[in-house]
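A.B. asks: Below are structures written as structure tokens.
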Structure P
Amino acid sequence: MINLTPLLRLYAQRRNRILQYQTQRSCAALTQETQLKSLLKHASQTRFGRDHNFAAINTVAEYQQRVPLRFYEDFWSQYWQPSFPHLENVTWPGLVNYLCVSSGTSSGTTKFIPLTREMLQSNTKAGLDMLSHHLINRPNSRIFAGRSFMLGGSTELVQQAPGVASGDLSGIAVKELPWWAKARYYPPAELALLKDWEQKIDLLARGSLKANIRMISGVPSWMLIFFGKVQELTGRSIAESYPDLEMITHGGVNFAPYRTQFQKILDGSRAELREVYPASEGFIAVADREFGEGMRLVLDHGIFFEFVPLEELNGANPTRHWIDTVQTGVNYAVVLTTCAGLWSYVIGDTVRFTTTEPARVLVTGRTSYYLSAFGEHLIAEEIEDAVSQAAIALNLTVTDYSVGPVFPKAAGELGGHLYVMEFGAQMPSADQLAELALKIDANLCKRNEDYEAHRAAGFGLKPPSIKAVLPGFFAAWMKSRGKLGGQNKVPRIITNMELFGGLERFKL
């Protein structure tokens, strides 16, 4: 293989200069405004562009006046479904060759997100940003001397029509890998196509031990299962099994509940942990430092960002911030305008800015991950932080969990929250579970005034309860729903009572 490291180093140095320029808010705003104008010009003759008179838009404010916020269902019914699967000059010029299949984590509703050639290039640029940050942090890196391992779903695509295919984002990404990345990619096609997750994990683990793996990417919960399989097969530590591993990239969920487990399993390894924020709708942010809160938004690769305060999202006239007006500490719903033909599209994620110079965000949850069955107004970040801190205080390892509301069954009863929790090898005692519930409750009271008010003197909410389940419970439950492995994530907050009831009743 050609040694690309020197070229990447030059790219990283040049890219770092651009990122330094974008650190100042005024420069970041100019960069974003330029992106928006380019997108509008490119799509002005599409059906969507004509409907909203893109040719007459000259400023961010004019764009926000002409183009309302939309959810997937709005785009699907108004623009995509009538032409499906041939999305040609509908919301983006030309024929859209790929449709990324995505499902709501808590609802399970299947979505088809357009994925254009321009968006594939955008994703590649964001991936190069990730590698650039790594090289700046590790000047002596030899990450291209081996293979990069993507622990994703099946790469099999479905032919929807001539020239149009649908599938998992990871599968489409593999098919469209640039030549320099394809030569360094693991797993081989025959393993990547496998749908049986348990068989796939076993074969991937065996094959990867012979593949000189330098980088591993995936969802934290599935990577832990994979690492467990490697240790089972070898009887050795991860550091011994992958001596040249340099980087583990993770994304898709809050990493805090997994951090302690990764630190233990990677003991002795020189691999750095780097968080990324890829979504079906676009690659949004990359951690530009190994340690520190928040990931840096990628501002110049075909995406224009808007941010709406979560409490205003479903209001009549929500405030639409952009990079020039955002503030730290506010929980925002993420809205994207992209080179895949999404226009002020509410993607369903929520973030909080940790810094504005440069623009760094922390993923706080989903717009649907908002637990307020009784007016307590808890967001995913608050719950995950409460669980993580409580588990650390009691030296317990929580491997996965979901929480949902429990409604009163009789007059005079109070509602509450039930946490279904999977622990590590050692199951906690009844006393430990009770203490864990108390600490979660206390942590939430500190973080959230509405929750504290509802819990005061048992006024409107009874104490939380915990149902401990055996190791492997959530993997088995996800398998029963056809959601085992790949990019599928265990839903943290479940407000769909049918889904939560099924979780409560599930037997391992």
Structure Q
Amino acid sequence: MPVRVERVGGPVPNAALAELDLPLRADPGESVDGSILLAGEGGEPGDSVAVELRLAGEVVFRELRGLPSAGAPTRIPFSLALPPDSGNVRVEAWAILEGDRFPADDARVRVVRVGGREGGVVVVSLRPDWEPRTLLPVLERATGLEGEGFLRVGPDRFLPLVAGDMPLTSASLDRVVVRGQEAALLVLHGAEGEIPARVAELVTNHPRVIHFPHGLSGARLAGVVTGNPLPGEWMAVSGLPPSPLSPYLSGRSLGGLPPLSRVLPPAEVPSGITALELRGSAGGGEVLPGLLLREEAAGRRGVALASDFWRWGVREGEAREVYRNLWAGVAGWLLALERVAGEGRIRPEGPVLERGRLQPWEAPGHEGGEVEVLFRPFDGDPDGPILRRDSARVDDRGRFTLPVLPPGRYLWEARGGEGPVSAGEVEVEAFLDALLRPAGDADRLTSQAGTGVEPALATPSRRPLRSHPLPWLLLVGILCAEWALRRRAGLR
């Protein structure tokens, strides 16, 4: 196929804000750490870029940096003081370059929620493991509540469980305890040995806790006396004992799930309801409780007496569905005595959506149903004209997508069936990353050996062999010779 490469102009002078990293939540009056990734190309030597952060249109951070060369972006850290009032804080970041030829990548927007932390799901992990990261998003979607996780890395220091591209700032024990007290649902993972006194007090007094003990002291904190952990592989028993979780797991194949490990055997008949049983693969296949549901004066408790439930959650298909249904059922039983703040609420996946992409939305509690979302201008009347009306069906994970929205800020209202009306605001970023992608090297393209590019430029296409008469004449001659030889040999 002929290829022709033509040069069009040269590098375009451009400064771009490739990334704006900020935490999703903060306390009122708190200073948060973030960073900006500044990229660029073209320009003249000595060109400088003004990087600004703006809150409500007011510049709160400004720094001059040299224009980065193509493919060598610069990261700029900053500290941002947030207002003392609770609510959503819109943060704009700008890269200002004189003569910028591509303004569509000059600004980024993020929204930080200040305060408003009452309720939600809080996971506190006292030892590194895959379970917290696998469990937290499942509980968020099952309850409709926002989640937050903390991993202990020192006597009184914790690291938040955040996505890979979010800033990582350690949290004190005081902050973890306060968040745990405010949580509607608390998860304590990895408790063994000497448990911090304040964490033990938090768990003891909280009305709704899921325990993942790792040792005898952790099980005792959950109200269960056990023996030493039993090693080996432990398979889920297919027959479900009667429990509040039976409707969530009925019809599911439990026998083929990945094995669990490190089971804590009860030293006495445990109080509570056995919701899941496990059978050991060694010896006589002893059957032990794997999950208990307990109700006491302080509240309700879910106690996992085995480790590595996360193996179900990371496996595609039936195993993942069982994991999701299991912990959704546990969360539903724990929260059954009070109304969940996020129940039935429809919302976008985040306050800021990407330009030109299908909009991801969440609708926990509306699985399999229809939802309708109305969009109005952000600065207009909340009861004014409707810009667009979209509807979609919610999948079995409580999620759905809507068609692409043009860049801008919108007010939205959503309703699913007979549920309550949800409302809020959402923004579609105007940011485009077209010039952040590295350009191809035209000289290298036309000089590559064996690609057929340069010959196609220099010579016309050759005549296909099938269009020449000589091969056909040769084939007819071979057939005639074969016929003559067969006749001479007396063959027909």
Structure R
Amino acid sequence: MKFSGIPARFQGWLRNVGSSYADAVVGGVVFVFLTPAIVREVGSEAYAVWVLAHSIAFYLAFLDLGFANAQVRYHARFAAQGKEQAVRDVIATSIVSLIVAGSVAAVLGCGIALIHPDRWLDISPSLTQDFRVVLVLLSINMLVSFLAAAVENIYEGAQRFDLRNIRSIILRILTAALQLVFLHRGAGIVPLVAIELGAVCLRVIVDIAFTSRLVPGWWRSAAKFHKRVWRRLKSFALWTSADEVLSEGSTHLDHFLIAAIFPIMLLTPYSLCTSVAGVMLTAVHPIVETFFPLASGLHAQHRGEELSRLMIAGSKIATAIALPLGIVLVFFGKPVMQIWVPEAADDIPDGLMLAVVLDYLTSLYLWTATVILVAIGRTRLVVGLTLAEIVLGVALMLTLAPRYGLIGIAVASFIANVAIGFFFQVPVAARAAHVTLGELLGTAIGRVLLASLPAIGVAVIFHNTFEAMSLLMLAGAIAGVLLTYVVSLWLFGVRRDERELYLTLWRNASGG
């Protein structure tokens, strides 16, 4: 299949993805240096409180009721159709809707802060007041963040992720630097959250200035509410919101189950383990996030063949990027944790990293199909599948956790993910995108798994040869595994026609 006008489109896509990776790298570096500093300075229990408070804020964010995604979708659709006034109406209506939703989220967050933590948490008395203050600050942050999201969505709707990422990189560095200064001066978790609130306020100001160039004068009608536009957004937004609550919400459900079933301190090693495994999500996200507005535009223009190709290529790219990182974490996750956060590394049970990595790899393979199904309006179907996965996962967690502890939580999530994802979602997605099931599975999984075998062999050799690893040895082993994988993927995981296509696209994009 030939993509009409692909050089210019690919250059824009490459610019968006490249800047997103730069933002992800900076975010990863910040996380690597900031997390052990927080654990070391405030202690494991205070860090667990930090994680739990942010998990509550994470769920309050779902009160946007899907209007953020609806804004991006219809912005991209109307822009592709040349309807400039409709784009402005979408922005204005989304801003009003999200400000109202943010106010509700802030009120609910403050209400939760009024409930004494001793009633539902096993927490030290010295941290109860900090927990409540942090929740209040995060609730205020929620109101500002909803407004910030409405403005930030203009970047995504216009497919100018590069501008958004430049701003993000600068703010990440400034915020982290200020938090490190306060930590070294003995600050607790409350000042750290206050700094986050200040960063979000600054982000709104910067984004208004930047996005005014993308959609000139949008802010002049920002307070207008268009009922007709709202009704159109609502029909898509509410189902998208349900999907987000079920799919993304389930990613933090284990935090609450751990806090309810086990002492809250166990949340620290578990969250650190999932955070390290989250490097796979960080690596894939810059690419997959560009699929949503792209798929919305292709669907609006009835370009079904290109949409099918996006489903197959996107699933393969996500799997190919995440798999080598998963191999590294399975074989070298323990020494990484011992070097990174030695204070909590010994509390991570054997086998937990493997279960978490397998769960994440499954989700990342399914991610492209989910994004495209939502973009083409099959949100109700996605919601139903996600609900089934959550019900199965929670039932398995409650069954396995009492006997197997933290590993039981991770294994339960993995089993539910595989059962619903591969037996139901993959066949449905293949049929919706008009691709064969064999092509969606074989191209995206089969060839990539074949290419990973030499890298697994190298990882086994390093793992069995060295019982203890210094930082230099660990870096060398990881580099050896990744290099082996890249060579093997190019030789065995990529077809000849794909290789020629990638080389042609790169020459077109680089002007070579």
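A.B. asks: Starting from the value 16.4: which structure in P, Q, R was Kirkwood radius over Cα pairs in Å, for residues 129-288 alone calculated from?
C.D. replies: Source structure for this number: P.
A.B. asks: Hey, helix-only ellipticity at 222 nm (-39500 (n - 2.57) for each DSSP H run of 4 or more, over all residues; to 500) derived from one of P, Q, R reads -5500; which structure?
C.D. replies: This figure was derived from Q.
Readers should treat all values here as calculations from the given coordinates under stated rules, not as data from a laboratory. In this text, all values refer to a predicted model and were calculated from it rather than measured experimentally.
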